[in-house]
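Taken together, the values in this text are just the output of simple stated rules run on the coordinates, not laboratory data. This one's a predicted model, so the numbers in the text were calculated from it and none came from an experiment. Cβ atoms are built from the backbone, for glycine too; each structure is taken alone.
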Structure I
Amino acid sequence: MVERAVVVGAGLIGTSIALALGRGGVEVELADRDPATLRLACELGAGRPLGSVPGSGPADVAVIAAPPRAVPAVLLDAQKNGFAHVYTDVASVKESMIAEADALGCDLSSYVPGHPMGGSERQGPGAARADLFLGRSWALCPTTRTDPGALETVTRLAEMCGADPLVLDAAAHDRAVALVSHAPHVASAAVAARLRGGDDAALALAGQGVRDVTRIAGGDPGMWLEILGHNAAPVAAVLEEIAADLAAAAAALRAAEARDVTDLLERGVAGRARIPGKHGAERTPDYAVLAVVIPDEPGSLGRLFAAAADAGVNVEDVRIDHSPGLPLGVAQLSVAQGSEDRLARALGESGWSVHP
């Protein structure tokens, strides 16, 4: 059981973990080197400052929510001060960090390296959410010296945050996140960097496609530079493969042989189809999509969802395309195949402008 927890680092991830644990009835104590950050996290209901109740003894688990470079030293300090019986972290790289923790003399038996696969381009406790990890994978990378009881405790912690724990070794983790997180961020930044030279007319034409591709490029460069430095070789390998595909596509287009790009486009469709869908399904289902015009005003999206609920149709996903210069947008509602006609009729009868 996890009844008491310490979270060291009250940023986005640490505060989100604290909020999730608090919602589950866990008593949470927080620590952060920035007093203002700690105060805000506590005011948001994430917990109380570490040490504010003297004599409470070690917590069941301590979460080190610090950047990769800081985790080993913070872990060592937390263990020396007896913060908890079990320790974990949330850093997005594992192999180099574990080696450094071992070299510093950290107790690896009570330590379960971890990485919750949830985040945001926004930072700080103000962006934290108790549901940030709901339905997300949470990698656990125990070492050969990790005590089974410690792994059980951290597994329970991840589950209490609504996540799906996945146990794998550190090297496999680093290769995996290079493929699904770190290299995609660099690729997104490369696309976004091209926009700096775009004129106003070109940027006025920017639609949801370029917004989707470049969304994660808004992340903090300093934080990402550290992450990439700790996972350099696996990320470089993926980027080299991406670069080779792009170079081949560019060469084909310059030679006026657009058909030669077909293989890349088809592999892209096949690769995207492998991304797990809702509730851990092997692939994302094929949904029907309805386009509904919505006014850009408070409550409009809520009224639209309520109308869908009245029709007995679950909205599986939603995307909003805003109309530049106009006080309206288009909500793209993804619904189960076969329910789109019923929803279209119901929305139309309620006065919504629907475009199947």
Structure II
Amino acid sequence: MPPSTRFLHTADWQLGLRARFIPGDAGAIVRNERLRTLHRIGAVARETKAEFVIVAGDVFEDHGLRPDTLRLSFEAMTQISVPIYLLPGNHDPLSSDALYRGDVWRRECPRHVHVLGSREPVIVREGVALLGCPLLERQSLGDATEHLTPELGPSGHVRIGVAHGGIKEVLERLVGDGEPLNNAIPADRAARARLDYLALGDWHGLLRIDDRTWYPGTPEATRFKEKDPGNVLEVEIDGPGAVPRVTPHPVAGLEWKKAELRLDGDADLASLQRLLDGFARKDTTLLELTLTGRIDASVRARLDAEILDKARDRFRFLRVRDEQLQTFLGEADVATLPTEGWLGQAVARLRGEIEGTSEVERSRALRLLHYFHGAVS
């Protein structure tokens, strides 16, 4: 067989992700979608005629998965018909308690699924070698790729490194002076080790470091702030020394979106409704909506009842960030509150200056007083 190859590079499946911030049925759907994504990865493998699939770390959320979740993961992996090579990452390191060492794994893991649990080269077939860099613990100050040298592995093979961690040069810009760099990988590791390709995991978005070094990102997003998730990479290498041809393929079943709008009055509610109506796939969209501005209580009531409550039912999940949306009571709202007795005195105080409080805090308290008064009236 010629020393050329085509394979899929993916990472950060995090099967068993709990997504605790998404309540109820929506949370269960988000968790289960990660299993369905493996079906789509299997379809890409068939369409591209990939020889094998590399998962560069964080296959599982952690080692605390229940046996039924692990068995569902095995079943999903059977939808990928070619060999799968799994690298232990920081979420699922090859520690003493690793699920890779458990009885369920030994008895039930599909035969075409292999763990890259050693630094020894793995010959996929004549002409193609995988050089794995498994993590043995969640955080390591050492370089897990330091054993990758030009001499490691057989000659005349396409040499593919598989590692999980952050590029050192990028991490140094993100952490302060003197802070430890955990699981750091040099940006030029592929060149230093004369690798034909370095398959990385840990960064959750699609990212090219150089022609031979890529992050595919997580195939199914885990948070709103991730940039360009939802892909797997098709990698073609004609032979030792050839420059890889890398093609992203979208596989995500859910869309994680962010939107922001300023509200300053009743007229802006129509703009918000148009914004929400513009999302075509609401049933598969998770939306983080940030609202800023200043509106009165009557507009706030319409916002909640006529727009946000309905949107929560239509979107797969809606998170509203309204910390910077101030709600004040208009004169008509204040006129509905008592002016006599202890309640009237509280209203008068909240409308004035109170030492040690801000206008925002007093406005919030007055709004709550208006709400509870209306509820019991």
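Numbers below:
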{"item": "Which entry (I, II) yields the derived value 12.0 for Kirkwood radius over Cα pairs in Å, for residues 8-55 alone", "result": "II"}
{"item": "Source structure (of I, II) for log10 I(q)/I(0) by the Debye sum over Cα atoms at q = 0.07, 0.08, 0.12 Å⁻¹, computed value -0.39, -0.51, -1.04", "result": "I"}
{"item": "Which of I, II yields -8500 [helix-only ellipticity at 222 nm (-39500 (n - 2.57) for each DSSP H run of 4 or more, over all residues; to 500), calculated]", "result": "II"}
{"item": "Source structure (of I, II) for volume of the Cα convex hull per residue in Å³, for residues 24-159 alone, computed value 124", "result": "II"}
{"item": "Given 1.6 for distance in nm of label points 7 Å out along Cα→Cβ at positions 144 and 184, calculated: source structure among I, II", "result": "II"}
{"item": "With mean count of other Cβ atoms within 10 Å over residues 152-159 derived as 17.8, matching label from I, II", "result": "II"}
{"item": "Given 3.7 for distance in nm of label points 7 Å out along Cα→Cβ at positions 296 and 312, calculated: source structure among I, II", "result": "I"}
